[in-house]
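**Q** Pasting the structures here.
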Structure 1
């Protein structure tokens, strides 16, 4: 299926698939007694949309399979990382605060956490949905596709290496009470968020390699805002700002985009 009706079919199927995923996640959350399990299915939702596009889309098969591959690799790694991060711990303070503010009932949790995340997944995955019905990649579009894969690769490496470095740092008792400022964390205070930023610009570039994928630029722009100014780096800065040594770390290390560490007196 191509054209308007093809996109409408992919959009509806993606929305239904995300709805089922979020309802299943909500049921699991109620059973285990914590809602932060929703973070584990954040990445998986995009893999589900990519699978819908690969199976039901009528666009270029090679690009549909490429998007399924890159999205799935990123999603599985992120989901495994989030599971390891949350397993054995209590509820995420973000969700505790949200429910205390709006009412700690299952209905509120379903609407404000799970269905809200599903809606965000649907909007952010628009490049994947549109690309599923787009025609073959043109010769000039090959440059965008190649650039997209390279930018995505940079993002996945930054995310994976940054998370691994932080996990090893925290596992060493000698580092307790100190600020992680080594490896990628010496070049940017948020290598994992910067990696996510690159991943979504890379996915958009792949989608933009064929018309009308370029029109879905709202997706990486929205992710950039969330990661830099919304619930990503800016929120974490407020939490970390009072920790000993963090102010000095801020003075010598780039906020978001990587750059060599600055010298400080």
Structure 2
């Protein structure tokens, strides 16, 4: 399996995106901005279709749309945290734009690349070239470095924004900046697992990590580790069972990990009660 070039490319890009999603997703879950991450995944789809309809590289549309909308969401929210009304309104507007650009693309440009819109929606990790995999790894490493540089003040602002602002932390700047990074991460991950399935990789491993430990830095590392394991296991399953799409297997494993972690305390509690009452 590891001797196959397409699998090597998939592992390189998938590992990079997994680490990025785990680290960024930890703060997304901690800050209660999971809905914003979901909205930005749909923004990625609309931006990619807009670029394709204009005859541009879809990656230009992915990053321009997600980073721009992420920053705007942060600016419109109080203390740099987008509220649900702003996100929901943006969500509806972006879905309408996605339909418009899809119609425009299919009527004018689909003959040149009829699978592009499907790849954006559901990913094409087994079809990534060596150059694209390397670029994904480099971009992911840069985004991870940005998040780690702002991690300490971002953690403070996430746990207690009022006290953080009083202590001089630029809360109103950190919020839009972080959502811009979330947008860039959504654009990057969309090329691997697809825009529609990205939400699971951003949410499930970080949520599982937070249930396993209350120590922030341990949870941050654990979140990246669980996301990476999900991608690796998903790729192996998709390779061994070719009828299963890799995006499905990756998200199935990550969701399964969260389900096990979430249900484990209930199972242990039930076992203790059964032993207590014979």
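**Q** If you work out distance in nm of label points 7 Å out along Cα→Cβ at positions 140 and 180 for 1, 2, which one comes out largest?
**A** 1
**Q** Moving on. Which structure, out of 1, 2, was helix-only ellipticity at 222 nm (-39500 (n - 2.57) for each DSSP H run of 4 or more, over all residues; to 500) derived from, given a value of -22000? Mind showing how you got there, number by number?
**A** Numbers: 1: -22000; 2: -27500.
Computed on structure 1.
**Q** Continuing with this model, one more query. Looking at relative contact order in percent (Cα under 8 Å, 6 or more apart), point out which structure of 1, 2 has the largest value.
**A** For this comparison of relative contact order in percent (Cα under 8 Å, 6 or more apart), the top structure is 2.
**Q** When distance in nm of label points 7 Å out along Cα→Cβ at positions 60 and 204 is calculated, the result is 2.0; to which of the structures 1, 2 does this value belong?
**A** 1
Taken together, the values in this text are just the output of simple stated rules run on the coordinates, not laboratory data. Just so it is clear, the model here is predicted, and its values are computed rather than measured. Cβ atoms are built from the backbone, for glycine too; each structure is taken alone.
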